[in-house]
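Given below, in the form of structure tokens, are the structures.
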Structure 1
Amino acid sequence: MINSKLPNVGTTIFTRMSQLAGECGALNLSQGFPDFDGPPALREAVGRHVAAGHNQYAPMTGLPALREQVAAKIARCYGRTVDADSEVTITPGATEAIFCAIQALIQPGDEVIVFDPCYDSYEPSVQLAGGHCRHVPLTLPDFAIDWQVLSDALSAKTRLIILNSPHNPSGALISRDQLDRLAELIRGRDLYLISDEVYEHLVFDGVRHASVLAHEELYRRAWVVSSFGKTYHVTGWKTGYVVAPPTLSAELRKVHQYVNFCGVTPLQWALADFMAEQPAHVEALPAFYQAKRDLFCDLLIDSRFALARAPGTYFQLVDYSAIRDDLEDVAMAEWLTREHGVASIPVSVFYQQPPKDLRLVRLCFAKREDTLRQAAQRLCAV
């Protein structure tokens, strides 16, 4: 028998709910992926580069042309000049980037602060490094940081804080003022940050994303992670990147080279071409996804679900208390899938200890208009 390093980890809720949706023929609003394709020019570029013979290993740190485009985008969006060679690393997905940063830093006995509800890959990565997570609950209903609780959670063992903004699953945002407050709180402490910003371009209602990349003090101790898959509607490409100061990038790369070594070569070529030719794509994303959010929320006005429109990401939380207060959210998500043909994600799975009477499920609105209309029609009938 293997003595499991992750004895409490099973199949993720995302796999389970997508599988149940398939079995039931339900509309899959659970796992976070679009049901539409990425830009035609981007997809065509992949075939062009495959035909051109760009099919062997890329450099371990990523294709130079793509790293240069990432650096150019960061300069445009956040006013920071980063060195494409020493600060930008292309990875096979943002999850791999987060894993490698954790493995590079965390030693047995170290503590890592995560904010609940938090993405499910964080804690297993910490456990595999021999560390321990301290879970700091975000305050409801706005999923905001409780600064006193965070301050109380800091100790001599704290080595890392993992931020996530825009936040999955709630869509909540961290502001520049909050980043300033965090900098003040951790000033003088020997700890680091991972800033998970994979939804950086999905921020709505005229608000600008507050990136750690634009914060001079915090960036000096941070790995900032993003996702081409989320930004270009190609989640199946599993291609992301991490930006960090040279010393932190060097440590991450030591791990990355033995986990996956490099990302997929023709995909990197295609992304580099598309970013150079259509830099305005990222500028159009907030309006593109806000229109989907607003359509979906407007269609749910006559339902019995309660909701506050998500400030960011492509996820919308809905409260089902008025419908089935007798069901915990995992059971509710399964009931909605089996009985009403809409698959969702229960929010409690993102917590170490969910709040009592939590009655929230997460719905993905990165879908075609007809999918959203069908889903809303079914949900309004509940």
Structure 2
Amino acid sequence: MSETEHPAVSRRRILQTSAIGAASAAGTFATSGSASAAPDEGVVRNALRFNRDGRFTIVQFNDTQDNHTTDRRTIELQEAVLDDVTPDFALINGDVINGDMSSAREVKQAINNVVMPMERRGVSWALTMGNHDEDSAGRTGMTEADILSFIRRYRHNVNKPGADVTGTGNQVLTVRSARGNSDSFALWLLDSGRYAPDEIAGQDFTGYPTWDWLRFDQVDWYWRTSQELEHRRRTPVPGLVFQHIALWEHRFMWFASVDARSDADHERAVATHGIVGERNEDECPGPFNSGMFNAMLHRGDIKGLFVGHDHINTYVGNYYGIELGYGPGTGFGTYGLGGTDDHRLRGARVFTLDENVDGVYTGSKALFASDYGIDLTNERRPSDPQPLPRYVR
């Protein structure tokens, strides 16, 4: 958690403490899949395609993180961005809900509230799993697997069961070329997990970050599947990676250092890595470096890796040829900056692709609730649960 004092820190610590007990009690460290998953597992084709002009737009929402009475401004923000951008694909990148529900129906209502803005507009959409999405499972019975099964009933959802590796719903969505059926781009959706176990080899994690990390079989699946995509297309398929929890390299990039943490170090980082945006809390990766960045760097196909989890970070930079960045926290129902600025950074990130351009990926920008005149006052604005469509009940 954050090493600096900030109004948001205590709120996040409360969220973490309430959830980590259940996760730690299970003591789960064994993977749910196998490192020998076939390279074509988790590859989703024919769901997305470039427009006739060769362009494609993506919206990343993050941390909508609320219960079945979702703050109405979260939904207003989603709707405003979708109407403004008219994307081809939208993603809620983890922590779709919080742990405040007491029944399976309430979990479904909480999810329904924040996916209906895409569903009503006919926008293809997907979710990744965050650390909080399973927090209420002990009371509601809704595990991540149950959530995945539920959302796949929606007409415009493109999630699949995913590869047989650690986590839920690890998959790569290929975007077909406007000029044929080849894979022109790849959207990698990874489950970065929940919380570290109580201990490994009899050693606890006192003093270490207690979040989760990508496991080796997930990184290995990306590595081999990336090669398979290249083999099929006969050239590397460029792509973006979306996962909830940041890599250690996010922090390294901000300071252009592994160890130093000074303003001067950050100034050097801005010059070196072209960083733009805000960092208002320390990045919260897991205790181990997963090696994902090294794998992406070696493969050379990934243009950027974007996360959420740390709601009040919005920055992006180019770290040795790969963009590392945050989508602003979208949900008004969870912690923000605190004080009168609490909701100032509620927003989304928009990505643009153009297969007429070398590398296809043409960049991203952050959009904020303030851009759309949405109420930023501190009082909660709960909404009534939106009706579940008949086809998902």
Legend entry - Comparison of 1, 2 by distance in nm of label points 7 Å out along Cα→Cβ at positions 92 and 172 - largest value held by: 1
Legend entry - Which of 1, 2 yields 18.2 [mean count of other Cβ atoms within 10 Å over residues 180-187, calculated]: 2
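Out of 1, 2, choose the structure whose coordinates give mean count of other Cβ atoms within 10 Å over residues 188-195 equal to 18.2 when calculated. Before the final figure, lay out the partial values.
Working: 1: 18.2; 2: 26.6.
Answer for the origin of the read-out: 1.
Rank structures 1, 2 by distance in nm of label points 7 Å out along Cα→Cβ at positions 60 and 292 and report only the one at the top, that is, the highest.
On the way: 1: 3.7; 2: 1.1.
Answer by largest value of distance in nm of label points 7 Å out along Cα→Cβ at positions 60 and 292: 1.
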Inset, instruction - Check the numbers for mean count of other Cβ atoms within 10 Å over residues 100-107 across 1, 2 and tell me which is largest. - result: 1
Inset, instruction - Using the calculated result -8500 for helix-only ellipticity at 222 nm (-39500 (n - 2.57) for each DSSP H run of 4 or more, over all residues; to 500), pick out the matching structure from 1, 2. - result: 2
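By the measure relative contact order in percent (Cα under 8 Å, 6 or more apart), tell me the structure among 1, 2 with the highest figure. Display every interim value, and only then the final one.
Details: 1: 25; 2: 22.
That would be structure 1.
Of the structures labelled 1, 2, one was used to calculate P(r) over Cα pairs in 10 Å bins from 0, in percent, giving 5, 23, 33, 27, 12, 1. Name it.
Details: 1: 5, 23, 33, 27, 12, 1; 2: 5, 24, 36, 27, 8, 0.
Of the structures listed, the value fits 1.
No lab work stands behind these numbers, since they all come straight from the coordinates. As the structure is a prediction and not an experimental result, all values here were calculated from the model. Cβ atoms are built from the backbone, for glycine too; each structure is taken alone.
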